[in-house]
Structure I
Amino acid sequence: RKDEVWLDSPTKGLVIDTRVWHEMHEFSEDCILLVLASAHYSEADYIRDYDKFLEVVNG
């Protein structure tokens, strides 16, 4: 299933759980993106290909 979420107000926020594919785009010039995480960022932890993501998630 795919959903689109438009954060078009400063009063909106979104929590994205683990194992959820997400794409972020069309930021306004005054947008602020805040990411809170439980571990340091490592590029190796991320899957950039949707088909590969489905393979991993679906086993």
Structure II
Amino acid sequence: MTIDELIQKANEAYAKSDFDGAMNYLRKAGLTGSMNAALDYAYQLSSSQPNRAVEYLD
């Protein structure tokens, strides 16, 4: 999947209140090269799992 497709899937998942699915798509988009998706994913993760968010960004 392309970054745009992953972000579209994340948006669709958010619209359906599928937050786990949305986070998964954001994570993948970030790993694929989208800086905005990576930062969004880390930001969402940081309140509950700050160490994991930092590891992801590293």
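Where a number appears in this text, it was derived from the coordinates with a stated rule and is not lab data. Please read these numbers as outputs of a predicted model, since none were measured by experiment. Cβ atoms are built from the backbone, for glycine too; each structure is taken alone.
Ranked by distance in nm of label points 7 Å out along Cα→Cβ at positions 22 and 38, structures I, II are topped by II, which has the highest value. Work out which structure the value 27, 24, 13 belongs to, where Cα extents along the principal axes in Å was derived from one of I, II. It traces back to II. Each of the structures I, II was assessed by mean count of other Cβ atoms within 10 Å over residues 14-21; the largest value belongs to II.
If helix-only ellipticity at 222 nm (-39500 (n - 2.57) for each DSSP H run of 4 or more, over all residues; to 500) computes to -4500, which of I, II did it come from? Source structure: I.
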